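Every number in this text was worked out from the coordinates using simple rules, so none of it is lab data. If you're wondering where the values come from, they're calculated on a predicted model, not measured in any experiment. Cβ atoms are built from the backbone, for glycine too; each structure is taken alone.
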Structure I
Amino acid sequence: MPYLHRWPKAGQNEYTPLPQSDLARWRDMITLQVYEGATTPDKLADIANTVLVSYQKAGLIIRTNSLPATPGHPAQHMIVAVLADKGLREMVFARFRMTPEGGEAIVYSHRIHALKPDEEASAWLKANDLAIEKAMMTWSDIPSVPALRTLPQAP
């Protein structure tokens with residue numbers, strides 16, 4: 001299913017599937033975030049840790065994973081979390097990576113909208129968790145940081 005660029009601001013670019021145009025009621029979203037300040041692997045790790053703390057305040061961390069740098073592959077970090085709000089559960093898979101042009105995050109989010117979303121969210125996570133993390137960590141045809149920088153940004 002193709003995703004369309006829906007919202008840009010300050011290096012954050014959000015994409016939803018074609019039929020999910022209502023940004024207040026989307027179910028699936030990909031966010032590509034350029035971190036201009038992430039010029040080293042340590043700075044990227046600091047950003048990932050800041051996001052982790054933010055996710056801890058907003059929900060439950062399912063797991064984290066860091067892959068150390070190897071020749072030809074920079075360090076990467078993954079956070080899997082369930083964020084909670086009234087009538088909403090959001091399963092988040094956030095991958096942080098260094099590119100030759102700087103740091104970026106690739107985030108896939110799936111939302112459950114319901115009066116009591118926990119059961120449906122738990123079932124969805126159980127059915128999709130590891131497959132989505134694997135897909136996120138192996139996804140390679142991500143728009144480049146320079147390409148993301150050229151997208152129009154909201155003021």
Structure II
Amino acid sequence: MSILRGLKKKAEQKKALAFYKQLGSIKGDPRDIRNLKSLMSARLTAFIDTTFIDGAKQTEAFQETGRSSSSLSLNSPAYRDIKTISGIVCVYLPEQYAQFFCELGSRYQSEVLTINQAVALADKKSIELSTSLTLDRPITPLNFLRSIESEAEDGEDRTPED
């Protein structure tokens with residue numbers, strides 16, 4: 001049974017890689033292409049968010065052991081199962097991007113980066129990724145951090161009389 005599961009997983013990964021690679025040179029009906037690119041943008045956003053959180057969680061677990069953070073070794077896969085409206089889908093992101101977002105989450109968790117710095121670095125790398133895939137709109141990851149940031153700014157704008 002686990003052999004069949006492994007074969008199914010490999011097939012899903014192969015399909016995810018093919019979808020990623022073909023996106024930059026896809027031809028056909030412009031509406032279908034736009035829909036596919038929008039779908040990929042949403043999936044990559046979820047992948048990036050999950051990877052960022054995973055990096056933060058790995059760092060948090062490591063910090064709880066009390067060891068020096070210099071010996072921390074982060075691990076981020078190039079394939080992730082992402083929950084979508086239609087079910088769980090395997091998504092591919094090249095390893096260098098996956099590792100970048102994992103390390104970004106780790107650096108945020110270690111308080112090396114502020115929310116603004118983490119969001120700015122994520123945006124910069126996401127624009128690079130969006131451009132390489134010729135997506136119509138840039139990927140906007142880490143919306144959960146953006147909402148924290150905007151809530152903090154709203155709190156600063158209020159006076160005690162509010």
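Overview of values
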| read-out | value |
| --- | --- |
| Parent structure of the calculated result 10, 33, 31, 19, 6, 1, 0, given that P(r) over Cα pairs in 10 Å bins from 0, in percent is the read-out and I, II the choices | II |
| Mean count of other Cβ atoms within 10 Å over residues 43-50 - structure with the largest value, from I, II | II |
| Identity of the structure behind 3.7 (criterion: distance in nm of label points 7 Å out along Cα→Cβ at positions 11 and 147, calculated), options I, II | II |
| For helix-only ellipticity at 222 nm (-39500 (n - 2.57) for each DSSP H run of 4 or more, over all residues; to 500) computed as -22500, the structure of I, II it came from | II |
| When FRET efficiency 1/(1 + (r/R0)^6) of positions 19 and 83 (r between Cβ atoms, R0 = 25 Å, to 0.05) is computed for each of I, II, the largest belongs to | II |
| Test item: distance in nm of label points 7 Å out along Cα→Cβ at positions 67 and 91 calculated as 2.1, pick one of I, II | I |
